[in-house]
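Presented below are the structures under discussion, each in the form of structure tokens.
Please treat every number below as a calculation from the coordinates, not as lab data. Since this is a predicted model, take the numbers as computed values, not measurements. Cβ atoms are built from the backbone, for glycine too; each structure is taken alone.
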Structure 1
């Protein structure tokens with residue numbers, strides 16, 4: 001963590017993948033180039049092993065959760081403990097392909113809080129021994145001036161956690177979700193709008209300086225609630241109307 005700023009500032013885009021229950025991370029440095037794409041997908045490693053076999057092992061771990069730390073270490077040994085350079089289209093470089101269903105939660109925190117948040121999350125996992133599936137994705141985004149952007153007026157770090165979600169089988173994750181959300185909130189975090197969170201109007205008003213201005217603009221531009229739904233009513237702290245324009 002002491003060299004994190006040099007990694008983030010040393011390239012156009014930086015991302016790291018942390019394997020819970022280990023000291024292992026995979027770092028990605030991304031820059032634009034005019035080189036010819038050289039990516040060569042492997043059906044065996046990326047599909048048969050990286051998807052089907054890995055998902056089968058995760059499914060077994062839902063019955064034997066103590067296997068999760070071993071699975072994380074094994075995955076890093078096979079897929080993460082390598083150094084490689086890849087040239088391809090930007091969408092294929094930036095997208096982190098997750099072929100199986102997951103529970104997902106992601107918050108943005110001020111960039112300078114990255115180290116302390118990751119250490120607190122790691123300490124909680126070690127103390128509780130909660131079997132957290134890989135990966136924990138950490139990425140960095142420049143600040144902007146969009147009223148409801150999680151990066152509003154601050155350079156931010158997004159930290160994304162997941163749990164495997166097999167078909168027709170519940171996997172316990174609420175304890176992990178609550179601990180993660182509490183840690184992120186303590187350090188000024190803002191939840192990703194498109195992912196799981198429990199916040200509503202009162203909490204958001206304290207996080208976004210322009211919250212009231214945005215709500216006023218929304219009411220002016222959508223006085224009849226054409227673009228509202230039950231989730232947005234919760235987010236904006238409104239009473240459920242149960243009547244939406246089709």
Structure 2
């Protein structure tokens with residue numbers, strides 16, 4: 001099998017299971033947390049890591065929110081069985097980067113990784129993320145090339161795949177929809193919060209030998225869980241978050 005076909009085959013396979021990648025991230029974090037000697041890390045450095053971690057994850061959420069909130073129906077979906085696209089996005093965030101959702105995911109997850117206080121884990125996850133999503137991006141682009149032909153080739157030749165070029169920005173053809181963001185992104189926010197809490201709980205266990213979760217983390221989990229439950233209910237049982245022409 002030609003290498004290009006093998007890459008595409010691998011990408012389509014990985015595409016179907018990309019939603020399970022955070023689980024692998026959590027499992028991989030455990031040994032790195034075990035190997036991290038937090039007693040040798042100064043309070044200043046811990047605070048620095050923590051603030052950077054939160055900021056990175058917020059950046060990731062903002063990228064994802066802007067992407068899903070300003071793109072039309074038929075693109076940027078959560079489909080897992082196969083590639084789908086009815087419209088080629090070339091404006092808004094897609095005018096500066098070809099894969100904004102994967103860029104947003106990277107920032108979301110690398111924030112959790114930074115929170116482990118282990119620089120080696122940051123490097124390992126970054127490399128694994130690139131290897132994993134490089135195949136997926138390749139498969140997606142092959143699909144889009146076949147579907148949209150010269151229109152896709154013309155757009156992709158001038159737009160970077162992963163590192164945005166802000167100078168190329170063109171306003172989106174549709175307005176930003178907060179309803180779409182609320183309808184589609186609540187699960188990602190919950191997963192991110194759970195990720196931070198997971199790291200803190202495991203780190204505390206390895207440090208002092210007992211399971212403990214602080215009241216602040218409990219309150220955070222409760223608040224986010226209630227909001228997620230409310231949004232999920234509105235999504236599945238009402239039309240309050242629905243909008244025509246949106247995914």
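Given 53, 24, 9 as the derived value for Cα extents along the principal axes in Å, for residues 32-87 alone, which of the supplied structures 1, 2 does it correspond to?
Numbers: 1: 48, 19, 16; 2: 53, 24, 9.
Comparing all candidates, it corresponds to 2.
If distance in nm of label points 7 Å out along Cα→Cβ at positions 136 and 176 computes to 2.4, which of 1, 2 did it come from? List each step's numbers first, then the result.
Details: 1: 1.1; 2: 2.4.
It was calculated from structure 2.
Could you figure out which one of 1, 2 the value 22, 28, 34, 13, 3 for P(r) over Cα pairs in 10 Å bins from 0, in percent, for residues 24-63 alone was computed from? Don't jump to the answer; show the numbers that get you there.
Values: 1: 22, 28, 34, 13, 3; 2: 25, 40, 32, 3.
The read-out comes from structure 1.
Can you say which of 1, 2 returns 20 when relative contact order in percent (Cα under 8 Å, 6 or more apart) is computed? Mind dumping the intermediate values first?
Details: 1: 20; 2: 29.
It was calculated from structure 1.
With FRET efficiency 1/(1 + (r/R0)^6) of positions 152 and 184 (r between Cβ atoms, R0 = 25 Å, to 0.05) computed per structure, which member of 1, 2 shows the largest figure?
1
Taking Rg and Dmax of the Cα atoms in Å from the coordinates of each of 1, 2, which one would give 20.0, 56? Present the calculation step by step, with values, prior to reporting the outcome.
Working: 1: 20.0, 56; 2: 19.5, 60.
Clearly, the read-out refers to 1.
Also, quick follow-up: Quick check on the output: -9000 is helix-only ellipticity at 222 nm (-39500 (n - 2.57) for each DSSP H run of 4 or more, over all residues; to 500), derived from one of 1, 2. Which one produced it?
Label of the originating structure: 1.
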